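Novice: Alright, structures below, take your time with them.
Readers should treat all values here as calculations from the given coordinates under stated rules, not as data from a laboratory. Just so you know, these numbers come straight off a predicted model, no measurement behind them. Cβ atoms are built from the backbone, for glycine too; each structure is taken alone.
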Structure P
Amino acid sequence: MIRITRTIHLDEGELEFRFARASGPGGQHVNKVESMVQLRFDVANSPSLPDEVRARLMTIARRRLTREGILVIRAQRYRMQERNRQDALNRLIELIQRAAKRPRPRKPTRPTAASRRERIDEKRRRSAVKRLRRPPGPSE
């Protein structure tokens, strides 16, 4: 079991790891060792996630989701497969923790009297500048 928050725990069986050759620097080593990790997690069908967390996670990780609702995280930062595996897992945990936090509802506010007055004064100044830029009329 992987602990995400006090109430959310992931079963390791829900995670699928795939390995491939990484791109980038590393010379001959990178050409023969499968150090890149691709972590796949089925967000849409996971029994471990509450519905509201699932919905927020799907919004947060929209670009990394497949059509089927599978979250794909690629990790190739390190030259060792195990470190990339841990990096991918940490990034998944971080994403789920972000999704688990409820956003605070926005309290509607009104502009202060001073800010309204300042806005109107700025509009008058701008209007005066534009008026001065006009070509002179026939009466001038």
Structure Q
Amino acid sequence: MNELIFQPMMAVVTLTAVVWIAMYVTRVRAMRQAGKPVQAYTVPDRITEFLPEKANYPANNFKNLFELPVLFYVMCIYLYVTGNVDAVYMIAAWLFAGLRVLHSLVHCTVNIVILRFQVYFAGGIVLWFMLARIAVDLFRA
């Protein structure tokens, strides 16, 4: 069961790769349509100035995938190394991965802020649950 913790972890890693591809496809298409020379996009402010808002949704989400998911990766590796993976952690890990997918879908497409926030918050709660459980187990030992 211990190795299974890498499945939801790999799902989030794969999501990051998919969002990276979406970011480049979306931005390159928007840059071609904008008709500006590539050198015009030297800093992030220029990108937001010259490209439509929607073209930046995947890029903003890509940055977001290096926030809470980093803690998730650390916890998954910790659980594996310590041999503490159980059904509760697996359910929480898959729930976090699923919520990250849903968050990315919302963020990269319709970008409804309240919906995006609610999904992000729910994923955060799952992550903090995992962290609290790890901390309790660690300090109890």
Structure R
Amino acid sequence: MSDYSIESSVERIDNPQSKEYFREVLSSYQTGNFRSAIVMLWSVIICDLIYKLQHLRDVDNDSIAKEILTDIETKQKANPNSPDWEIHLLKSVKDKTELLDTSDFTNLNSIQQIRHLSAHPVLSNTDLLFTPYKTSVLSRNYA
């Protein structure tokens, strides 16, 4: 655990697009913009899951990945302004693949909740925006 650094995480990301997006998380994190970092982290996580499923569908002809992607596309088309498909994606990936286990799923749900608090103007009793902890961005259970 003491060897972990967010900087070294970039090099462990296989997908070039996810790696590029994660660099934005890193940049925000390094400058202390934790609200921005957690919002972008959630986007990276969702995009990377989609990219992994697309790879499984396209390269391995994986029927489960195809099923999940088709289901997500249907949900997005049915309600294009709703982010509900994101949690549905996580649940489907956890339930139907081996990409996420229960602890990953729980951690990612937590990131989503912190993302919502960070992305929407929810003011506290002192009229301050929510500020996530620095460690919230260091979610190292997802790779």
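Novice: Thinking only about distance in nm of label points 7 Å out along Cα→Cβ at positions 108 and 132, which of P, Q, R has the largest value?
Specialist: P
Novice: Tell me which of P, Q, R gives -26000 when you compute helix-only ellipticity at 222 nm (-39500 (n - 2.57) for each DSSP H run of 4 or more, over all residues; to 500). Working shown, then result.
Specialist: Numbers: P: -13000; Q: -26000; R: -22000.
It must be structure Q, since only it matches.
Novice: Let me ask you something else. Given that Cα Rg over 2.2 N^0.38 Å, derived from a single structure, equals 1.88, which label among P, Q, R identifies that structure? Show your work: numbers first, answer last.
Specialist: Details: P: 1.88; Q: 1.25; R: 1.09.
Corresponding structure: P.
Novice: Comparing distance in nm of label points 7 Å out along Cα→Cβ at positions 44 and 116 across structures P, Q, R, which is largest?
Specialist: P
Novice: Further question on the same structure: Who wins on relative contact order in percent (Cα under 8 Å, 6 or more apart) among P, Q, R, i.e. which is largest?
Specialist: Answer by largest value of relative contact order in percent (Cα under 8 Å, 6 or more apart): Q.
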